[in-house]
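Participant: Structures given as structure tokens follow.
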Structure I
Amino acid sequence: MKQPETIAIDVAETTALRRRIHAQPELGFEERLTSDLVAERLTAWGIAIDRAFAKTAVVGLVHGRDGGAGGRMVGLRADMDALPIQELNTFAHRSRHEGRMHACGHDGHTAMLLAAARHLAATREFDGTVVLIFQPAEEGLGGAQAMVREGLFERYPVEAVFGLHNWPGYPQGTLAVSPGPVMASASTFKIVVRGRGSHAALPHLGLDPMPVACQIVSALQTVITRNKRPLDAAVLSVTMIHGGESSSVVPEHCTVQGTVRAFRGDVLDLVERRMRAIVEHTCAAFEVGCDFEFTRRAPPVVNHEREARFAAEVMRGIVGAAQARVQEPQMPSEDFAYMLQARPGAYAFIGNGEGDHRLPGHGEGPCMLHNPSYDFNDALLPLGATYWVRLAEAWLAAPTAGPGAADPLRC
């Protein structure tokens, strides 16, 4: 197995930086401490910054040997926000912010891109400009969409944009990317069953929304198992049910909420249509009212063919063919999808391992994303930084894309 060819970074400093970010998690569009830290580090390394996007975003510009005069640009993106989770870990860099946690590795993503930024600024072994995109609010609040809407790519017209996410279960030292759909779309739903309250001992005098909600929850699963084709991937998860405040009172209403994931628009259309029919007709059968809301939060992440192949070639040069894996499509979502709709690019995975890296004091749960026992694997920092540096240098050294342009993988 090939030993990864990593660039020289200050591992101790970058690890300390990652753990500092982990200890001060901030939710979407509130990443003030994190964005201030990113801006301070970039400025110290002589990198121009732009903080005009999406409230707390930071964009850094590393110009190459030509000072960026040639006009070519490539974008590298990291996310910065945390999740509303109470951390179970008790090691020294655990969250100091109650009810908030870096349970998805965005602290590591930020640290890897910062390490790459420092190296790129120190060496500048390229012509053109590397656009460093430190994005807020990835976790369901639309940070990428906001940056695109506010003109990120009009101000910085990158030829391509790339993203990288740690992936638990993929072995440490592996990288993975593939063309086509690699992460699902994200939609949320909210169902309110509206009945009529009564004494719990006199239910015939009211309209109880609770058994109706239970019927709906069970029936919704038939959309996945009996309405869509078995070969079409989709997930429907009910994650919240709220109703009632007293054991002796039949409540006025019950609320059911959850999420739907799919790769294809027609499958999502089918799921929404069947959900609405089930909710409305079930409530009609029990003579209760209902509200049904279905909100499409993010499209699927679809990697572009040329850019994914380019990234895969860079990976093979770093870790070897055996460790550069085919990326398996996953059902979680990523708002990097909006950037890929605006510019060509690819979203890749870096293996986070199975959790053996965690320090004493970690929680008893698995080291999985969105789990209160998760922690980013600091051993990935040199590899992630190397991927960013080699990818940016290779892209800006390759011929520009366009009609008649040579394939960069053959140059």
Structure II
Amino acid sequence: MSKLTIVLALALSASAAQAADFAAPAAVVEPKPQVRELARKLVVESAGVKEGDLVLITGTFDDRELVEDLAVAVRRVGGNPLVLVDSDTLLRRFYDEVPEKYDGQAAAVRARLAEVADVRIRIDRGDTPDSGEEIPASRVAKTMESFEAVHAIETRRGIRRVVLGNGLFPTEQNARRFGLTLDQLTKVFWDGIGADNKKIQETGEKLRGRLAKGKTLELTAKNGTSLKMRIEARPVLFSDGVVGPDDVKKGGAHTMVWLPAGEVYLVPVPGTAEGTVVVDRQLVGGQEIKGLTMKFRAGKLTSMTARSDLAPLKAEYDAAPAGKEVFALVDFGLNPNVKAPSGSRLLSYLPSGMVMVQIGGNSWAGGENNIFYNLQSFLPDCTVKVDGKVVIDRGALAP
């Protein structure tokens, strides 16, 4: 859901010279129909791009085919695409070769573009540095802080934002992290993309209605999780993969969706989260922490312990700004097509009945904590009750 992206802004015109610079040395490959259709779906159905819209497209050189298809799809409906691209090596070089004092300027270009763009479509690969390649947490935190202003502008202006990936983008690094082959992760991703959107909307509206009418929310699990909070009069958001006219009217956090789609989420009443969350597996920077236990009082994290080394998480947490300790939100998965292959380590927001809790920034979800840092923890096999009534039973959505 909010993840760090550093971009090199390349405004690509239609001139032959610039097209040749951007193209790979080999002959141009005809886009795959599946990828072309995905681009059309993102532009026309998800973002609702119309004639005259300025559309900011961000991706990587590895995503060239999809980036080009997105740009063409935008032009086909009369929109105007501006393509920004990055790469793993570029991101690394920004830290290795650029003085640390400039980290806070990382999002300056993006902030200016956010003042004029109508739509942003981002390809989020979700890659994180492998062990041994970590960028200093303090520098990452400073860079992330610079993007807070970008998000604030986009939210204020109600820019229609569509993010592709949602933690499942098929890359070799992501596949390794989840203990999958690239083919397996690719299948999970495309299965999620292909889920019946009508069914997701029906299921999501039903759950959203139950949450919207509720006053208390309780999470429990056999691993020791026991957390309660108040949710009365809190907005309940639904990422169904489409920024529709009603979402545009509401503005703010309602104008942002993720694909593969299928999540309902809410920010609880501030200061009300009380209890314990036990996370069997927490991934941080490509490293796995086992048995993470977080205790909350009056809506704030009071302690963290783990059965394994907590150092990777502690370094990130300590470097984050004030507000990192705030219990931020709860997210519920709805996508029936996203299933973790047997024996894998896959963690995702999307599987039907999945519960995710977050600390840190939550302005993207309609909250008031506008910091970029967040820690997202997955709770499979969790039971969720609203006003004492079960809505998720040990990881399965209740009828």
Structure III
Amino acid sequence: MSLIPADNSLTLAAILLALAWLGFWIDTKPIGRKTSGVIWVLGVGVLLSNFKVIPYEAPVYGFVGGTLMPLAIPLLLFKADLRRIFRESGKVMFTFLIASAATVAGAIIGFFLLDLGDIGPKVAGAYTGGWIGGAVNLVAVSESVKMTPTEASLVLSASNPVSMTALALLLAITSVSWFSRFIPTAFGDDINEEERKKLGASDAPALIPSHVTGVLALSLGVCALAGYIGDLTGTRDYNILTITVVALIVANVIPGILRRVEGEFELGMMLMYIFFAMIGAGTNATIFLESAVILFVFGMMMIFIHLAIVLAAAKLLKIDLAEAVVGSGAALVGPAVTAAIAISKGWRPLVTPAIMCGVFGYAIGTFIGYAVAMLLSGGTL
């Protein structure tokens, strides 16, 4: 029995929202740029449930996982205008596609070299989705392959230190002169501090009631339509994939309207952070500690294979080092962090491609991750 019973939905909802707030607050601090607020949301959630403050299971958790998490996916994909992405990503898109293939290769090689147990195909698929797209894709694949909350928390938590290592390696590649001698770059770090700050500045999205209510209604409509399609076709078990497809169709049918909307991505991230809090709350720490190390090793193997393939391809195909780093970063650490790398190095022409390729990763990561999980399981998931 926990201090707060499972049927006290209002108190548990307040705790989940407080954990989401904690994650966003930490993301604004120096420690957040090194560790990510997500790992704090998960970690504190694990502590609260394992010290019997909150329960492992509760009706409100079901609402978060069954309604709020699917609702977040369209919100995160409404800017995925594929025509604009391909138009503005330039040559970096080619590198991003190589990087995505490298992630798949790393997952398959690591799967056959390490014994991950019965969960192996699911882990390989989730990590493939996460390191082509982002955490939302990792979660979406986890849901699609029917991971338990403890398994999903384990996989997500073990991926965070791997992602931080990937970021450190990308920064090292941009800073160590040997790499630029091995793979030449035409992009120079010729930006002064004042220009750097101006280039990196961005206004916070405005909270416009008509925008927020409109995208929420549209997202709910997408989820409802996906559910109807699932019932009609007998594919309800793959609801997350259907939601992703429908959201992408909407994003590309009315791109002009959605381009003018503000705040939908941030709203989607808020819902995802609440979901991360729920995942942490449902995690049994004993099971987590027994399995975390092997998943960390598997993730690191994927990252090293990924970077080795990307750098080898850049050398053989004469791809600029800066473009290789941005393409790889868009897959491994996402659009925002990769754009920050480009800004910090003064690679002005690569900032937009970093964002466009990262958004494209959100669009395709779930499908590729699920395909890898199905391939490695022999189609038995």
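Here, each number is a calculation from the coordinates, and none is a lab measurement. Not measured: the values here are computed from a predicted model. Cβ atoms are built from the backbone, for glycine too; each structure is taken alone.
Participant: Which structure, out of I, II, III, was relative contact order in percent (Cα under 8 Å, 6 or more apart) derived from, given a value of 25?
Facilitator: It traces back to I.
Participant: Can you say which of I, II, III returns -0.28, -0.72, -0.84, -1.35 when log10 I(q)/I(0) by the Debye sum over Cα atoms at q = 0.06, 0.10, 0.11, 0.15 Å⁻¹ is computed?
Facilitator: Working: I: -0.28, -0.72, -0.84, -1.35; II: -0.22, -0.64, -0.79, -1.59; III: -0.22, -0.63, -0.76, -1.44.
Label of the source structure: I.
Participant: I've got another one for you. Given structures I, II, III, which gives the highest value for distance in nm of label points 7 Å out along Cα→Cβ at positions 252 and 356?
Facilitator: On the way: I: 5.8; II: 2.1; III: 1.5.
Once distance in nm of label points 7 Å out along Cα→Cβ at positions 252 and 356 is worked out for each structure, I has the highest.
Participant: Taking distance in nm of label points 7 Å out along Cα→Cβ at positions 316 and 364 for each of I, II, III, which is largest?
Facilitator: Structure I comes out on top.
Participant: Can I ask one more? Going by FRET efficiency 1/(1 + (r/R0)^6) of positions 60 and 180 (r between Cβ atoms, R0 = 35 Å, to 0.05), which of structures I, II, III comes out largest?
Facilitator: Going through I, II, III one by one, FRET efficiency 1/(1 + (r/R0)^6) of positions 60 and 180 (r between Cβ atoms, R0 = 35 Å, to 0.05) is largest in II.
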